1. Can you spot which of 1, 2, 3 the value -27000 was calculated from, given it is helix-only ellipticity at 222 nm (-39500 (n - 2.57) for each DSSP H run of 4 or more, over all residues; to 500)?
2. For distance in nm of label points 7 Å out along Cα→Cβ at positions 36 and 84, which structure out of 1, 2, 3 has the highest calculated value?
Structure 1
């Protein structure tokens, strides 16, 4: 199917072929801002609409992966709350990690 003519009628068919959704966090699942509390800990603000999108994708059988260079614990907490099974924090080469994961998942 050509994506040039993607329409409302065939969008469901087109999206049905997606098996894996790989996401970063900063600027993707967050507004890109980094906040610090009084203890100096980093805090991220996640958008609930992104969370709903992740849950809808999972309900359709899409595997969701988060790969980020950040090591902030709040990212892992948010991923756990959404039921994301594949979460990789502190990754410098995201492409390499995704390639490894795809090979592992078949």
Structure 2
């Protein structure tokens, strides 16, 4: 596939464009989780990976003719991600309150 046809598929909303965007977002989120030491940034990386998976899921759903199961599963994942965000941010706030830092290296033990 030549570069111009790939860019054309990306801009016209082809399956390859959605997969590329989802893959890039997933890689950015994964690198954020692996390379950053702050719990908050790691949490944001996990959320970015979840959104990338949602983009890929919806792209495959559209590719299969608009399957309603993909949209239903997408809504379920968004609901779970919202609950995860609430619990995760509450834990990060509590860790910050205990040690005044969100650095993962400073929280190496379970006791305070």
Structure 3
């Protein structure tokens, strides 16, 4: 989302509001200010802020290999290889190669939703 943040767009629940919200967080709007404008629960706003903050961390990285800790944290937050590559101005294949070198592999936790019934 590249446009300037329009607070009216934050107030109206539309399909574009999440992008405006991301832009507002990038523009250093506080969680409290965003809560006032959107009435979105602060817990969700905090989680969204964590994603934007980490995105900015990735943006600040100098070109070249990224550390295993930074890559692992990005993956745990939910960034795809493609998203990481775009932010650090690399390619998806390079990020995947680093991930494989660092032995950072995807896995799925299964939850028994009918346990003890």
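1. Numbers: 1: -10500; 2: -27000; 3: -17000.
It traces back to 2.
2. On the way: 1: 2.5; 2: 1.5; 3: 3.8.
Structure 3 comes out on top.
Where a number appears in this text, it was derived from the coordinates with a stated rule and is not lab data. Since the model is a prediction, treat every value here as computed from it, not as a measurement. Cβ atoms are built from the backbone, for glycine too; each structure is taken alone.
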